[in-house]
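Read the figures in this text as sums done on the coordinates, not as results from a lab. No experiment lies behind these values; they were computed from the predicted model shown. Cβ atoms are built from the backbone, for glycine too; each structure is taken alone.
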Structure I
Amino acid sequence: MSLGRHAKTASDLAILREDARREGKRYGFEDVLLLSGVVSTSSARKDYDDCTAKYGRYGVPIYLVVDPYAQEVALHAQPTATDYIAAHTHKYGTGKLFIPLADGRTFTLALDELPRPQPESDAR
């Protein structure tokens with residue numbers, strides 16, 4: 001995904017407009033309706049802070065942070081020049097989250113079916 005002239009990004013999930021067109025090997029940020037990142041032990045700061053600021057700045061309408069460790073999903077909407085105005089947290093196991101997209105479609109996330117981290121086994 002291209003975020004302007006020099007910035008590029010690779011999110012874990014991207015939902016694009018149905019009429020999106022590639023720019024070379026990538027799609028432009030203008031075609032993005034939703035981006036999502038899944039937190040790993042090494043990416044928490046990037047997913048929560050860096051990407052939230054970056055995607056807000058580029059006007060990505062919805063950014064989801066899926067955190068299997070906290071067992072929650074943070075939905076960020078209404079982008080600004082530095083962040084998002086609205087942020088809502090939804091816990092795993094609470095049914096379905098219906099997210100209206102700017103093109104009239106609805107993205108449904110089944111919060112009951114999200115993966116949880118596996119407990120580490122004792123090495124003996």
Structure II
Amino acid sequence: MKNEATLDEYLDLPPSHWTIGSGDSALWKDNSNGLMFFKIDHNSYFLMEISSYLSPIQNQDDIKWISHYIGGEPFFFSSKHLCSKEAVMKILLEYAESGKLNIDFKWTDPIPDEELYFELLNEK
């Protein structure tokens with residue numbers, strides 16, 4: 001599939017690609033629904049549905065809070081929501097085809113509550 005090869009090539013861009021510009025990429029299904037994604041390191045990606053703020057859980061290790069700059073502001077999320085390239089490809093390709101979140105994954109809110117957010121922000 002051409003779309004799969006193009007996506008594979010795009011996801012292979014170095015993590016530094018997601019530190020310039022807005023800091024993220026997105027796949028939009030319509031004006032209000034889309035998936036935001038970016039690469040954290042060579043093996044880890046973050047993906048979130050924009051309208052619902054839901055992200056797939058793939059990592060069950062101890063929670064660490066990770067920050068990534070989006071639009072010049074720190075965006076904090078749980079390390080439980082880091083995904084493999086294979087998972088991100090599966091989710092993005094299905095979303096592009098159907099407009100739905102892949103049901104093979106558990107989708108939860110990856111963002112800390114307001115109190116924790118400000119604690120994390122003050123640590124930066």
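Observations, loosely collected:
- Rg/Rh (Cα atoms, Kirkwood Rh) - structure with the largest value, from I, II: I
- Mean count of other Cβ atoms within 10 Å over residues 43-50 from the coordinates reads 20.2; which among I, II: II
- Comparison of I, II - label where distance in nm of label points 7 Å out along Cα→Cβ at positions 67 and 91 is highest: II
- Label whose coordinates, when relative contact order in percent (Cα under 8 Å, 6 or more apart) is calculated, return 17 (choices I, II): I
- Value -1500, calculated as helix-only ellipticity at 222 nm (-39500 (n - 2.57) for each DSSP H run of 4 or more, over all residues; to 500), assigned to which of I, II: I
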